[in-house]
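Pasting the structures in now, so scroll down.
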Structure I
Amino acid sequence: MKSIITKIILPLIAIGLWIAVCIPIATRPDGFNYFLFWILAGFPFGIKTMSLKLVPKGYGLTGMVGIFALNMVVGCLIGGVMLVGSIVKIFVNLIRLITGRFEMHITKV
């Protein structure tokens with residue numbers, strides 16, 4: 001029961017709440033901004049990849065700020081892909097739970 005909660009229910013609730021927060025931010029009067037939504041939704045999943053090793057040499061403060069912004073955008077875009085992967089993983093676990101094969105794929109530590 002604990003693995004069902006930690007592998008299906010909690011991640012699904014967390015992703016749902018985060019997407020519910022991101023949708024009103026990405027909604028504009030002229031339409032929905034899909035790029036902004038992708039960046040916002042991928043932010044918590046791409047935090048680890050935001051520390052890319054792009055260090056500007058020979059640049060001033062503006063170069064460092066530019067590289068930091070590039071790291072943020074690339075990390076958020078990668079996080080969006082990781083978000084889709086997490087959703088697919090949750091639904092695979094849900095299908096395994098329905099078919100009765102969920103407990104077989106959990107590794108014991």
Structure II
Amino acid sequence: MPDPHDSCRPVTLPSGETIRVRGAGEMSPEAAAALGEIVEAARRKMAAEHPADPGTEELWARLNARMDTLDISLRGVAHETGVRFSTLFRIAQGRMPGGDALAAIERWLAGDV
């Protein structure tokens with residue numbers, strides 16, 4: 001049986017961002033600061049190794065604007081377009097989808113779905 005104290009819990013980093021961390025016990029301010037440095041280093045590495053595609057940024061901006069207009073979630077877009085949620089999430093992270101997914105998204109953005 002899993003330890004009830006060993007679960008995901010929110011931790012606020014020195015930057016003010018709250019992330020979920022799995023583990024037992026409370027995190028000291030020093031540990032939270034160290035974790036914040038690790039998170040920032042990982043983000044810098046990811047950005048350096050996988051720079052965002054301007055086309056993907058533009059696609060995400062259009063997707064996000066349409067979602068706001070329709071008051072729909074990313075999961076709702078996945079349901080309406082037939083594009084997997086994980087694919088839509090990757091667009092939000094700056095990665096361009098494959099051809100079929102892109103075509104389905106473009107049809108939805110044009111209101112053809």
Structure III
Amino acid sequence: MAKEWELSEVPFVSVLRVSELPPGSTAEVSVAEHHYVLCNLNGEIHALDGVCPCSEGPLSQGVLQGNLLVCPWHGRRYDCRTGVHHFDPEVRVAKFPVLIQNGDILIDVNPMC
């Protein structure tokens with residue numbers, strides 16, 4: 001179940017505790033009705049747009065296969081570190097800056113790319 005949060009004046013918004021996102025897992029979070037997917041790749045937390053640009057599928061319901069986030073609808077794969085599609089570098093999912101502070105995962109809701 002996604003957590004609902006209000007968008008604040010501060011660019012970084014706390015969305016989840018690190019302890020709630022074990023290595024190799026994903027989680028859906030929402031900020032101001034926008035969905036994001038968090039990925040824990042070997043202890044590194046990455047944040048991407050939660051909607052697949054190819055099929056509009058819910059990336060947050062996808063699984064990690066190594067560093068690739070797999071869309072549950074059509075199997076599209078994106079590098080969770082960059083947001084780039086596995087086969088077509090022209091296709092990408094927006095990536096968002098992540099900050100870890102006092103055990104909380106914060107994301108900047110302004111995309112990096």
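Listing for the model above:
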| read-out | value |
| --- | --- |
| Among I, II, III, structure where distance in nm of label points 7 Å out along Cα→Cβ at positions 22 and 94 as derived comes to 3.2 | III |
| Structures I, II, III, by distance in nm of label points 7 Å out along Cα→Cβ at positions 14 and 30: label with the highest value | I |
| Of the structures I, II, III, the one that -18000 was derived from, the read-out being helix-only ellipticity at 222 nm (-39500 (n - 2.57) for each DSSP H run of 4 or more, over all residues; to 500) | II |
| For relative contact order in percent (Cα under 8 Å, 6 or more apart) computed as 30, the structure of I, II, III it came from | I |
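Every read-out reported here was derived from the displayed coordinates using simple, explicitly stated rules and does not represent laboratory data. Keep in mind the model is a prediction, meaning the values are calculated, not measured. Cβ atoms are built from the backbone, for glycine too; each structure is taken alone.
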